[in-house]
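Structures follow.
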Structure P
Amino acid sequence: MSVAAVLKPEPAPIRACTISRDVSNFDLLIEDMETELGESWGDLTFTDAQIFLHQPESAMLEFVAIAVDDEDEQDLHRISSIITTAKEKGIRVILIAEEVSPIALHQLLRLGADDFVPYPLPEGALHEAIDRLQESALPAAAPALAAVPATAAPSFKATGGRDGVILPVHGMAGGTGATTFAVNLAWELATIDKKGGPRVCLLDFDFQYGSASTYLDLPRRESIFELLTDTAHMDADSFSQALLTFNDRLHVFTAPADMLPLDIVSSEDIGRILDMARANFDYVVIDMPTTVVQWTEAVLNQADVYFAMLELDMRSAQNTLRMIRALKSEGLPAEKLRFVLNRAPKFTDLTGKARVRRLAESLDIAIEAQLADGGKAVTQANDHGLPLAETAAKLPLRRDIQKLAKSLHDLNRAAADTGRG
């Protein structure tokens, strides 16, 4: 059977094609394609697509919808070749994936797919994807050039007009309370003024075990993954749509729905996200993974203050020493680190101050903030998806974080006033 026969030419010109191993595995896609395009679409197998995309007739296509599932992961090389060829021909690509591993999906999106839709298709998802393609296309007078060339400058522009303070939080060991601190610090900053307070954004950069969404009872959205894998085309609208709002005061960029490799993003990707967040918010609090990765440097360089969370134990001390040595050996700004001791000794612990002092002296650091042990109240607040201010407002830990937030806000406001003066 010829490729032309597979396309089932009709009087109406073919505007798009589905490309898959077997389109019958994607019955919802067939229904949505018929709804959107009527009879102006065709279907190709992977083998047929490799042939057809090299023929002159392929220039009439506005886009192709490449549908893959977990069985296609062994055929990634051929699928990648199809995406590359389509992009070279100026044909837009919508990737539709069902139960594909994050690594495989990341690889396909990196090749230049213009949009991504999960399968089973959510209601109206294909329609919205086609609309996005049409909105970003060049004028119809040059349909063959509709796709953005691979060498084109990214459309990313930070246009928010603000210059936010970047505040990452990094646990020096697992379980030091870094996420609890990040979430509650962000909330205290967002609510520091009863009316018209600062705009605050919380970014969860722990792409594997991030739990900021759990601590605030927020869903995880597919748009997070889409944005992470295509930051070059991120704009203020796509960034804001990826955010969720907690109690109308705090904007949250949650971790992705699925566990992803920490290197799914590059330093350039992280830099774009931070630029966008800084331009649109007064404070940007970042929950960092405990692991140090390639893009940790990008966050450190942009940070105004980099909080390092530790406890009064040997593992925290050893890891802190390793962190400081690593930063200094790479010539990175270790002086940005601000050490926060969680579960600090109580006032009644007579030897506590001496132990804290010995820890600081042995590491040659200054411990600038000490947080009380919140105990079970912290677990209960996190399990209920609420900040401590909402569940245990008088808890000593909450008051410690509130005091630190006020200090940061006052310093920032004084610096802004000095700058204006």
Structure Q
Amino acid sequence: MTSPRQQPPQERPPQERHFRAVAVQPQWSAADFASAETFRTWMRSQLEMARPHLAPDRPNLVVLTELNGLPLVLRGVPLAVRTGTFERAALVLFLRWFPRVLPVLLRERVSPIRALQLALSAGNTRLYLETCRDLAREYGVYLCCGSTPLPRYRLKGRRLVREAGTLHNETVLLDPQGDLIGVAGKVHLTPAEEAGGVDLTPGPLEEMRVFPTPVGDLGVAISLDAFRADVIGQLEAGGCTVLLQPDANGAPWTAKEGLPPNPTNVRDQPVAWLESCWQVTTTSRSIRYAVNPMVVGNLLDLTFDGQSAITGRAEDAPEARSYVLTEPRPGFVALLPWVEEGLPERLRAAGLERAARSGHPWENRYRTGILHADLTLPPSEVPAPLQTEHERALAALLRGEATLTGSRPLWPWLALGVALLLAFRRKR
């Protein structure tokens, strides 16, 4: 009697991805960046805000806000924190760190503000990445770290070497083990990020890639990038299903827009914001959800305000609601209320009352909070992208397999040169 032919094992069909997305809307102040300890405390407070909303039965994706590492240039200089304006703070910082900044100015031929950031980048990069890595591990979450000014790095042996002159506004994505998933740079900079402001370098559009994970096929469009068709088109072509839009809107939320490509545009900002994450998810073929956290608070003399949101397709969120100063509509899966409701005139006044240096009793009184939503996606069909040289370097740093040290100040070499010159003259 012959035995029946053995049947091949049945392949299990790919499983749907069930996960929770969490957007954190924090309030910042210059004091949060006075030291490594205050920065770690501020970042931890955001994960503590999220902790009660994390799902125990599915992966969690926590998304933080744009440029949450930029004010680390203030670290270690108490006078800069107390100056009251960014212009004065930059002058204090430049004078304090002049021995470190001068070699960068001379060698890399960049502006003083970019030279200052590059001169301090080694310590600030290490602090930022290690803080985020530790938080991703401790809370067991997929973490979109927000964004920070980051130089471009490559590995040389066990050491990270910085590319001269380059400073991108970059988002770092980490998994629950604190390992690097990927990095994305901001392509379209606002005037405050260009040469007249903090002087960053535009990121390359061709490096906008999609990262498949259990919490979606993640694509990053930092702030203004989410308004731009070339960035969204690139991410759609890569199969993005979840758009991450870390944001830091540097103006009262109920003020007018006035951004490129039409700086004379006089639309209300919330009206303009409908052209970012909400428009993307309600019209895109592939991008099903978007997570848009926004930081609030007056940072020295700069005002930051907004309404964080998680958006989807109209059928995913049929309840009609929207930003202030706009008409209710479907597509908002979750939306944090603004500080007030009322007529447009009152809302515009309320924004100005809270702005930096308003002198009003409501100055710097903003709403913080957490948004979360349980989302479902089909199995991923997106291949993992190859790591860039920059990503390999950051991944090695996060694993403790490489070191990052700053450039040495110019003063010792100048002092040596002066000493040798004096000695030569005495011999003559």
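Every number in this text was worked out from the coordinates using simple rules, so none of it is lab data. In this text the structure is predicted, and so the values were computed from the model without any measurement. Cβ atoms are built from the backbone, for glycine too; each structure is taken alone.
Starting from the value -0.42, -0.76, -0.87, -1.08: which structure in P, Q was log10 I(q)/I(0) by the Debye sum over Cα atoms at q = 0.07, 0.10, 0.11, 0.13 Å⁻¹ calculated from? Attributed to the structure labelled P. Upon calculation of mean count of other Cβ atoms within 10 Å over residues 300-307 from the atomic coordinates, which of the structures P, Q produces 20.0? The structure behind it is P.
Going by relative contact order in percent (Cα under 8 Å, 6 or more apart), which of structures P, Q comes out largest?
Numbers: P: 15; Q: 20.
Largest calculated value belongs to Q.
Tell me which of P, Q gives -8500 when you compute helix-only ellipticity at 222 nm (-39500 (n - 2.57) for each DSSP H run of 4 or more, over all residues; to 500). Traced to structure Q.
If FRET efficiency 1/(1 + (r/R0)^6) of positions 52 and 332 (r between Cβ atoms, R0 = 35 Å, to 0.05) comes out at 0.95 when worked out from the coordinates, which of P, Q was used?
On the way: P: 0.10; Q: 0.95.
Only one of P, Q returns 0.95 for FRET efficiency 1/(1 + (r/R0)^6) of positions 52 and 332 (r between Cβ atoms, R0 = 35 Å, to 0.05), namely Q.
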